[in-house]
Structure P
Amino acid sequence: MVKIMARISAKVGTADQLQEVLKALVRSTRNEPGCVSYELFQDEENFLEFVTIEHWANNQAAEAHMTTPHVAEAFAKAAGLLAKPPSINRFTQII
C-alpha cells in the first residue's frame, strides 16, 4: 500500500474556491482503480491550509492517478489560487 500526503496552501481570499476545486478532485479520484481512500482536510486554525491523504493499492495506481484528466483539470483551476506549489510526500507502509 502507498500513502500520499499533499499539503496545499491557498492564497488569501481564495480558500473557498480552492476547497471546491479540491472537493471535485476527491469525488473523481475516489472512483479510480486502486484508490483505497482519498480524504481532504482543512486546518481548523488556518483555513488557507488543506491536506489530502491518499491511500493507493500500489505505486502503479498512484502514478496513473497523476495522468487522469480530472487531475489536470484540478491543477489548471487551482493554479491561480495557490500561495505556493503543493508539498507532496509519498509513504510506503513498512509494518
Structure Q
Amino acid sequence: MKLQVHSIHFDADRKLIDFIQKKLDKLDRFYDRVIDGEVFLRLNNEGIDNKTVEVKLNVPGDRLFVTEKARTFEAATDLAVDTLSTQLKRFKAKLQRV
C-alpha cells in the first residue's frame, strides 16, 4: 500500500516510518483493495498520552479515518491498526451485502 507519513512539528526517524508502514501493510489481509493512505504524527502538550496518530485510508468509494493517542507512536499505531481492521471488516461486509 502506498503510504504518506507526515510528522507535525518534529522529524520522524526512518525506524518509526518503517514500523508504521509494516503495521499498515498487514491491513491487506482484511481488504486488499485499499488504494493509499496518509498518516499524521503529532506531539501534544496534554498529559501522559501525548502522542497522536491519525490515519486516513482511501478505499474505492469511501475513506476510513481513525485517531488514536498513546504514550508512544508505536502504541498509538497498534491501536489505530486494530480500529482500522474492524472498520475494514465492516466495510467489506457492507459491500458483500449489496
Structure R
Amino acid sequence: MQVYRTHMKIIGDILTTTRDELPDEQGASITYLIRKANISHGRISKILGTLVSQGLLEQTSSDGACKYKISHTGREFLQAYNTFNRFADSFGLTI
C-alpha cells in the first residue's frame, strides 16, 4: 500500500529545505523547492503563499525571480513540528 505525505509533512519538507539546503544565501527558487519537495507547481504556489502570509517564510526578489528563505518564526514552528512529530511517532501516530 502506498503511503502519501500529509499536508503538514509537505510543509515540514519545504521549511526544512529552506532552512538546511539553500543553494545560495538569497534563498531557494520555486523550481528548486519543486524538485526538493517533489510537488507540482500549482500546489506548491498555494502552499508558499500561505507560508509567506503566515510569516513562516520570507519572500525576496533576486534577478527578477522570487526566492524563499525561512523566517525566525518558521524556524520556531519547524522545531515545534519536529518535536511533536517525534512524539506522535513514539505512539505510532502519523501527522
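FYI, it's all coordinate maths here, none of it is from the lab. Just so it is clear, the structure is predicted and the values come from calculations on it, not from any experiment. Cβ atoms are built from the backbone, for glycine too; each structure is taken alone.
With Cα extents along the principal axes in Å, for residues 20-75 alone derived from the coordinates and found to be 37, 20, 13, which of P, Q, R does the value describe? That value comes from structure Q.
Quick check on the output: 1.0 is distance in nm of label points 7 Å out along Cα→Cβ at positions 36 and 68, derived from one of P, Q, R. Which one produced it?
Numbers: P: 1.7; Q: 2.4; R: 1.0.
Source structure: R.
Suppose helix-only ellipticity at 222 nm (-39500 (n - 2.57) for each DSSP H run of 4 or more, over all residues; to 500) works out to -13000; of P, Q, R, which structure was it derived from? Going label by label, the one that fits is Q. When relative contact order in percent (Cα under 8 Å, 6 or more apart) is computed across structures P, Q, R, the figure 30 traces back to R.
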